[in-house]
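Novice: Take a look at these structures.
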Structure I
Amino acid sequence: MTINETKNGSDLIISLEGRLDTMTAPELEEELKKVLPETEQLTFDFEGLEYISSAGLRVLLSAQKVMSKQGSMKITHANETIMEIFEVTGFVDILTIE
């Protein structure tokens, strides 16, 4: 998985490419620990993301909890497979998906 960050003041866009699964979720989690404290608007761009596992969902959920206290978080460009996973798990009701 590749993580690309674009920062504009307190706005942060994280673009993910590849698979967010048990092997790569810890890498994203570590990166979020570094950048979330100074972030008010977090956007995940999933255009290049092919798959997300339960480990990836857990990272998104903890990011959502942090961001709900200090700003907002949204997900953009999720493909059909990822949207299906969000629907089956109920994450469509928890996350802001555009």
Structure II
Amino acid sequence: MKIDKKIIHNINNYLLNKIKIDFTFLHIVNDMNLKLRINRRKILNRYDKFSYAFYRKVQAGFINQSKLNKKKYLIVNSNNKITENKKIIIKKIQKIIKI
């Protein structure tokens, strides 16, 4: 949407106040599954009506952010089964909190 990154950063800082994000699970999805998921929804919200090019661009931006600090991100392939991703996420959480 061509919004200046500084504006996004300032809004993020304002909303989070003093909350420090230690780790992010970044869920990615391919175009085919994105389209299927949106088409299955009974009620669309305003974000569901954006172009698929917009979603690709946003996802690419988050992937680029994750590459800048690989220790703070785990890319989760949301095209996989939920049970597979659940195991991956739980394993990572256990590692983070040292269980």
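Novice: Given 27 as the derived value for relative contact order in percent (Cα under 8 Å, 6 or more apart), which of the supplied structures I, II does it correspond to?
Specialist: Of the options listed, only I reproduces it.
Novice: Related question: Upon calculation of mean count of other Cβ atoms within 10 Å over residues 2-9 from the atomic coordinates, which of the structures I, II produces 11.1?
Specialist: Of the options listed, only I reproduces it.
Novice: Can I ask one more? log10 I(q)/I(0) by the Debye sum over Cα atoms at q = 0.12 Å⁻¹ computed as -0.54: which structure among I, II?
Specialist: The read-out was computed on structure II.
Novice: For structures I, II, which has the highest computed value of mean count of other Cβ atoms within 10 Å over residues 10-17?
Specialist: Values: I: 17.0; II: 9.4.
Comparing I, II by mean count of other Cβ atoms within 10 Å over residues 10-17, the maximum is at I.
Novice: Which of I, II yields -12000 for helix-only ellipticity at 222 nm (-39500 (n - 2.57) for each DSSP H run of 4 or more, over all residues; to 500), as computed?
Specialist: Answer for the origin of the read-out: I.
Novice: Here percent of Cα pairs over 14 Å apart, for residues 34-81 alone was calculated and came to 63; which of the structures I, II was it taken from? Please list the in-between numbers first.
Specialist: Working: I: 54; II: 63.
Of the structures listed, the value fits II.
Where a number appears in this text, it was derived from the coordinates with a stated rule and is not lab data. Owing to the predicted nature of the structure, the values given are computational and were not obtained by experimental measurement. Cβ atoms are built from the backbone, for glycine too; each structure is taken alone.
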